[in-house]
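*Asks:* As structure tokens, here come the structures.
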Structure 1
Amino acid sequence: MTNARRARARGLASEVGRTFPGSDVALWAAGATYFGIVGLVPLALASLWAVGRIVGGEALTNAMDAAIVGLPGGHGTPQALRTLTSTALGMSWIQALVVLFPASLYGEGLRRAFLQLSEARDRLTGWRGRAGLLGVAAVAPFLVLAVLAVAPTVGPLYAAGGWSLVLGIVIAFHVVFATVSLALVALFRFVAPGKLGWRALLIGGFASGSVLAGFLQGFVLFLAIPVEWSAPFGGLPIVGAVTALGLWLYLLHLLVLAGYRATVVIDAALSRGHRA
């Protein structure tokens, strides 16, 4: 990296830190997390339903089983994924359309959070966020399909341990990096307010995606920790699971909001460069 590029990167990082509104970001991330708890499961159901229609129910079930092989067995994760898949495959066209309504609420929560980190002005924020999320939902099945396509390769590598596990982590990281980055580009473009340039979207989306890909790999390690999530809540398993997943989603949304703010700063810097 040349000195000029290093200086530019340091300048962008400094600008993000200087303009990042740290006082209420925790509140905005918590709000996005609430909408995520409401909307992510319906979004996953709609995506898996679409994947099942594309490749067939048996192929989807086999791919999900292959992915589950590499996951820790604690905290009911395998059974939850199998239930999610079977429920999605059992939905009718009407049910698939119905679940899109609660799924779209996630777009509203994200847009409201993004709005606090942008200079853009917005009207009909909730409806625009919901409409934008439906656009992202149209491409989500293909991203899920890409992840599941490598599951028969990655799952056994995770289960084998040793150097096979290392290879599995490398493959999984790159696949998740690509899919999550594309999802972030879509979110920043269609759900967030304003119009960011494509160059900034690609830089910011893929840079943020690299961080989130590592974070998601860490979630697999989190599942492997032999600690009962229900222990702080008197042994109530549902309360413990919802709380643990809510905390994980909260941290994820903090990273997403930081990535969006960095993308906004990159877009402003590129715009100044074009005017100069």
Structure 2
Amino acid sequence: MLMAMSLFVGSDTLMKLAREIYPAGQALAVRAIFAITAGIVLVFLFREGRHLGKLLKPYVLLRGVIEGTVALTFMWSLGKLPLANITAILMASPIIIVVMAVLLGIESVGWRRSLAVVVGFLGVLLVIRPAPENFDIPAIVALISAILVGARDLLTRKIGSDIPATVVTLSTTVIVGASSLGLGLFETWQPAWRLETLYLAAAAVLVTIGSVLTVIAFRSGDIGVISGYRYSVVVFAVLVGYLVWGDMPDAWAMAGIALIVASGLYTLHRQRVRPDSKLQIESGPTP
């Protein structure tokens, strides 16, 4: 999981570098070409081609649509926010899932998780600080992306284990590519014969390998423990953001990041130890 998170940050770093030249839709569309190719290779490498017909299952398609929206909102924000800040905002998704589950009547929570949710959202507010004189549209869009990630992960639980993770990933990649082409109709695309296209190709490879490593991690150990290591992505993002762009979150943002990580880890812990929790992490198609 640590290796996977480092590869995901590497992919985001390359995407952010490419976004300095490419608009969001073009960056996603170009990456999707390479990612779809890698996804098809993985499907047949794992000998799961017989499951390709399940690409059209309703839950798989709906998940892909949500993921496409996540990708567009995330990619737009990525070009405008420090890597550590946007990564931390997305790491609020576990507490967002709890709120959604309560609102939908899926889960009931006690005072411990309720307090963790409040602490987590205080952390988000410290990171984005939506004051009238400091209204940060990219941060708000990143928060919308995090909310959609929560919806995506809740929906993922509805996808049967008979549908391999590689097929779910391929479906998502295709829909993300289609969504980015739609956004591209409203953009001025840049010539693709440049170094940044190599960044996008490398980003596609890194995110694909990272997805495979995530599957291996979840299938090889205690899922509840392994999930906590996802938060290592925040550490990697802070480090890479400083080394590549010289970005370092200020004291308020660092405090917010710490609150988000602490509340998320505690939320995962409570879901793991509560036998009646319907949000216990299950193995299955990897988000």
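*Asks:* On mean count of other Cβ atoms within 10 Å over residues 161-168, which of the structures labelled 1, 2 is highest?
*Replies:* On the way: 1: 12.6; 2: 20.5.
Biggest value here belongs to 2.
*Asks:* State the single structure among 1, 2 that was used to calculate distance in nm of label points 7 Å out along Cα→Cβ at positions 225 and 265, giving 2.9. Please report the intermediate quantities before stating the final value.
*Replies:* On the way: 1: 2.9; 2: 1.5.
Only one of 1, 2 returns 2.9 for distance in nm of label points 7 Å out along Cα→Cβ at positions 225 and 265, namely 1.
*Asks:* Of the structures labelled 1, 2, which one yields -28000 when helix-only ellipticity at 222 nm (-39500 (n - 2.57) for each DSSP H run of 4 or more, over all residues; to 500) is computed from its coordinates? Don't jump to the answer; show the numbers that get you there.
*Replies:* Working: 1: -28000; 2: -24000.
It must be structure 1, since only it matches.
*Asks:* Assign the value 41, calculated as relative contact order in percent (Cα under 8 Å, 6 or more apart), to the correct structure from 1, 2. Before the final figure, lay out each step's value.
*Replies:* Working: 1: 25; 2: 41.
Source structure for this number: 2.
*Asks:* Right, something else. To which of 1, 2 does the computed value 18.3, 56 (Rg and Dmax of the Cα atoms in Å) belong? Provide the component values of the computation, followed by the final result.
*Replies:* Values: 1: 19.6, 62; 2: 18.3, 56.
It was calculated from structure 2.
Only the coordinates and a few stated rules stand behind these numbers; no lab work does. Quantities reported herein were computed from a predicted structural model and do not represent experimental measurements. Cβ atoms are built from the backbone, for glycine too; each structure is taken alone.
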